[in-house]
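What follows is a set of structures to go through.
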Structure P
Amino acid sequence: MELFFFYVLFSVLIGFHASSKGHSGINFFVLAILASPIIGFITTLMLSPTTEEIEDKEIASGNKKRCPECMELVKPDASICKHCSHSFT
C-alpha cells in the first residue's frame, strides 16, 4: 500500500516538474503512471523549456520587452522595434 502511495506521489511530482517547464503536466503524470516514475523523471529531465516559458522569464527579469505591434521581444531601452520598425515613443 505504501509503495502505491509513493508511486502516485512521484508521478504527481513529475507532472509538476513538466508543467514548470511549460509542458503538459497531465500528460507526463499519465506517462509516469503507465510506464514508470523513473521513465517519466528521465523524460522530464531531457525536456527543454518551451519558447513561451523562456520569453516570460526574459520579460519578468527586465532584460526584454514585448513590442505592442508585432509581439516580438526587443531590448528594454530600444526606441524602435527591429522587427517591424514600430516607434516606442
Structure Q
Amino acid sequence: MDDRTEFNRLSWHSRRGMLEIDVMLMPFTQYHYRTLSTNDQLAYRRLLDCEDQDIWEWLRGFQVPQDESLARIVVKIRQASCDLGVTQADP
C-alpha cells in the first residue's frame, strides 16, 4: 500500500463521529501527523484504537492516559488545537 493510500485510511479513521473529537483530530492529522517522529505516529495510531469516551476525556484534560506515549501524543494534539491549558511541561 502506498503512503497516500495509508494516509487517507488514517484520515478516515481519525473521523470519530463525535464532533468534539473530530475538530481536534482531523486538523492534527492533516497538518501535523506527517511531521511526527515514527514513535509518535505509532502512538497516534494506537490512540485511534481507543474508545471515543477515553479519547474525549484525554483531549479535554479530564484524565491522562497511563501509557506515556499516548499521554505525549495527547499533549501534542491539544497543543496543536491551541488548547491554552496545555504547556510543554504537561505529561
**Item:** Which entry (P, Q) yields the derived value 26 for relative contact order in percent (Cα under 8 Å, 6 or more apart)
**Value:** Q
**Message:** Of the structures labelled P, Q, one was used to calculate Kirkwood radius over Cα pairs in Å, giving 13.2. Name it.
**Reply:** Q
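Coordinate-derived values only; no laboratory data. In this text the structure is predicted, and so the values were computed from the model without any measurement.
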